[in-house]
Structure 1
Amino acid sequence: MAKKSPLQQQKETFGDKEKLVDRVVTVLKNIRTSSESDEDLKGKLLAASNKKLIHLFAIGSDIAGKFGSVDKLADATAQAMGRVKDMTYVAKLKTLAPSKLYDLYRVAARRAKHQKAA
């Protein structure tokens with residue numbers, strides 16, 4: 001069976017694009033504080049591709065489930081990198097986009113796991 005296209009995934013899981021965008025906005029508001037209004041964010045996300053929206057929803061859900069917020073994710077990333085005491089670095093991590101920060105965390109956690117095994 002062939003892999004489903006992003007449009008098929010979106011229709012099967014969320015129904016229509018409006019519902020997907022609403023879910024993404026809700027997830028992003030839960031994990032990150034932003035000065036941008038919901039309507040502005042919703043307008044930008046409606047113009048985004050289905051693939052990007054599904055990716056944002058997956059990343060946001062993982063962050064919310066495992067860490068609760070971007071601040072806690074930044075702290076966990078610094079811990080995995082061994083730079084907990086470097087407060088300027090932790091502050092810089094908190095300014096990164098959630099998906100970039102989550103990627104950094106996954107790489108650092110994997111690297112730390114391999115270093116322990118060696």
Structure 2
Amino acid sequence: MQVFLFVALGVALFAVMFALQNIAPVTVAFFTWTFEGSLALLLFVTLIVGALVSVLASIPTLVKGKWAVTSLKKRIAAIEVELQETKLAAAQRPPVPRGPGPSREPGAGPPRITPPPA
């Protein structure tokens with residue numbers, strides 16, 4: 001927080017020094033519209049207009065991202081509900097009976113497969 005304040009103070013000091021050194025009047029003409037003001041004011045207005053244009057240009061991407069996040073959160077919630085239902089159904093199901101396994105002596109090794117007689 002303090003670092004941000006020092007950076008903001010530095011930027012403000014830089015802007016004031018820039019404005020004091022660029023007080024020359026400038027005329028801007030656009031079709032029939034003309035504007036006369038200091039160079040610093042004109043550059044500041046241009047900076048603000050550029051920032052607004054960039055924010056307006058990024059709005060569709062931000063909205064698309066929000067929609068995607070919302071959609072994925074809904075999908076995660078649905079999958080979690082389905083997982084809980086599956087766990088509940090598996091817990092309520094009786095265990096599958098297992099038949100007796102092949103009868104072998106302990107330590108006898110794997111069963112041998114003999115080929116059928118020819």
Structure 3
Amino acid sequence: MRSLKYVSRLQVQPQEPVKGVKRWVLAYGNNVMIVYFEIDEGIRFPMHSHVHEQAGYVVKGRITFKTPSKAITVSEGDSYIFESNEPHEAHNPGPGKAIVIEVFSPPREDFLK
């Protein structure tokens with residue numbers, strides 16, 4: 001049996017996968033991972049997909065998501081989910097920095113490198 005795992009964002013070294021994006025990989029296990037993102041205004045993630053389900057919650061700011069069939073803008077207090085292999089892109093239209101907490105299942109092994 002696994003024991004409770006505690007991770008403080010303040011104890012995690014942020015990664016900067018691209019300029020203007022900071023990512024903190026927080027707690028994760030065999031089936032799920034939680035990640036804290038800070039995304040500067042104007043940053044755009046190009047259309048991509050991955051096998052992981054991706055759910056998120058906007059803590060601060062706004063994010064515009066596009067899929068091949070629709071576009072939505074989510075704001076503070078909103079949540080969203082992408083199914084496995086669902087193509088999507090993301091853009092922070094501003095104003096200001098966006099803070100998003102996302103959950104991936106299974107965990108993103110590429111985030112652990």
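The numbers here are math on the coordinates, done by the rules we state, and not lab data. For clarity, every value in this text was computed on a predicted model and none was experimentally measured. Cβ atoms are built from the backbone, for glycine too; each structure is taken alone.
The figures follow:
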| quantity | calculated |
| --- | --- |
| Of the structures 1, 2, 3, the one that 0.40 was derived from, the read-out being FRET efficiency 1/(1 + (r/R0)^6) of positions 15 and 87 (r between Cβ atoms, R0 = 41 Å, to 0.05) | 1 |
| Source structure (of 1, 2, 3) for Rg and Dmax of the Cα atoms in Å, computed value 16.4, 50 | 1 |
| Given 31 for relative contact order in percent (Cα under 8 Å, 6 or more apart), calculated: source structure among 1, 2, 3 | 3 |
